[in-house]
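In what follows, structures are represented as structure tokens.
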Structure I
């Protein structure tokens, strides 16, 4: 769902950029005030996992694939503001380092996948958790909200494409095409979200259970070690074998005859375009190395933002004893 350069006109890109800037600024301010200092490293881990997971395209039809967004998963674990920060960090790394998503469309991509998917999905998730109680309710709510968030982001993307005078695709075509394929992609999003939350509940139930009787806080160092290993493992060993078919937006653009701006026409050239490491002829190896580098960069950017914003309390640190 990453909109590339050449799809949005200046007006649409500016409006989306302003909205995303306001939303991200609000999220950063909320994170600085509300996020417990002990959970700051989890933002980095969330960004690392989301970056790696977004490299794992899965088939949803003949000739079309999809990938996880991850915004609702992060919102369910750390809150909607954290989800916006995490997705923004991931999208910035994808855009400027790997050319995945256009520089001119970065605001629209943050708006769609960070704000509309993350916050919009959380607004669906939260009321359901008040109706269906317990961890089971949270997993059910997150799964449904993840599906809804994916579809909402796709609808927003369709609206931006229809508004743009650069490609001249009417809403009556963009809406059913984008919403339809992302209803299928959303099923994968919902399943992955449920599996990750169920595994989280088994390993660290206090991340999902915020009731007064929940297990007292324990150090998150093991979570970072094992979670980081999983994210790096996905990027290193699984991403080279992801489905090579175009994703929902790419397939729609291909069928509509719309082409993204070539890499040499980007206003800010990507450091490693298309996840291809210069000098490495093996595509799987280049993808694996790029995936590991991106996973580490996403972790560092998200963790660094949170660390700079959230005041550290002396009694709350990573190596605190149970």
Structure II
């Protein structure tokens, strides 16, 4: 073989091998799995919060991490299936929202790290051993929605004091449903209100429940915290508006979509904290050593435009306590 031919051959081989070497030097694309009721389209602000938390740790979707989304929406029986699918996919961390999604993730794996964002008590649900030292492969953030259930009904009564008959919309599949119902019934007795608890597990059932509420001549409605209701926040506000029922919601997004009043934790903030924890775990922290965070900030938002449309006058004392007033 001539020398010139030999040099050309070696040079060509090096050029062919270069892309492979370059690819090998790229940082590993980590895989995060999500299982929960809400989809990115249903709750864009929640997932914006989650991605913001990831970014704090240097993780950006599409650059150094991929997120596999498994939203169940109203197919609650698919939580175990979707959680198991994420385990088979070999995800590095599972992010689980909703009580049922978190329980399904824990049942699916005892080794892959799990970060939850839930409205229930993680100790009572059996997710962690304690808030300070979760132990095992799971930790997360809780906004303890049941703790403010009674307060939501009290605020609604203050807003619509003439409403003696009140409805409550609850998703019975939510693991908080029984506790929320007990809290609401106790608060209703204290306030001297007649309470009708209406159950709904889908958009169609929500619409049917609201029609029944009109038949019961209810003068107001309290909507309890649930991922399904939050994911359908725009549709829910529209369905309530059609019946002209003054309502209080748990999710700030409801007020911004035209709902009368909201009182609840900031879910984007809860998702941001979860994103921070996912990032820390991807960097090597053990979930069992990360204490469960609690979202303590509760916001009250009043929509004056909706109040005007309903012919309601908001008490000045209530307006003064509002964190935000939409005019």
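FYI, it's all coordinate maths here, none of it is from the lab. Predicted model, so just to flag it, every value in this text is computed and none were measured. Cβ atoms are built from the backbone, for glycine too; each structure is taken alone.
Computed values, structure above
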| read-out | value |
| --- | --- |
| Comparison of I, II - label where mean count of other Cβ atoms within 10 Å over residues 104-111 is highest | I |
| Of the structures I, II, the one that -13500 was derived from, the read-out being helix-only ellipticity at 222 nm (-39500 (n - 2.57) for each DSSP H run of 4 or more, over all residues; to 500) | II |
| Structures I, II, by Rg/Rh (Cα atoms, Kirkwood Rh): label with the highest value | II |
| Highest-scoring label, criterion being distance in nm of label points 7 Å out along Cα→Cβ at positions 96 and 112, among I, II | I |
| Per mean count of other Cβ atoms within 10 Å over residues 40-47, the highest-valued of structures I, II | I |
| semi-axes √(5λ) of the Cα gyration tensor in Å, for residues 56-207 alone derived as 27, 17, 14 - corresponding label from I, II | I |
| Ranking I, II by relative contact order in percent (Cα under 8 Å, 6 or more apart), the structure that comes out highest | I |
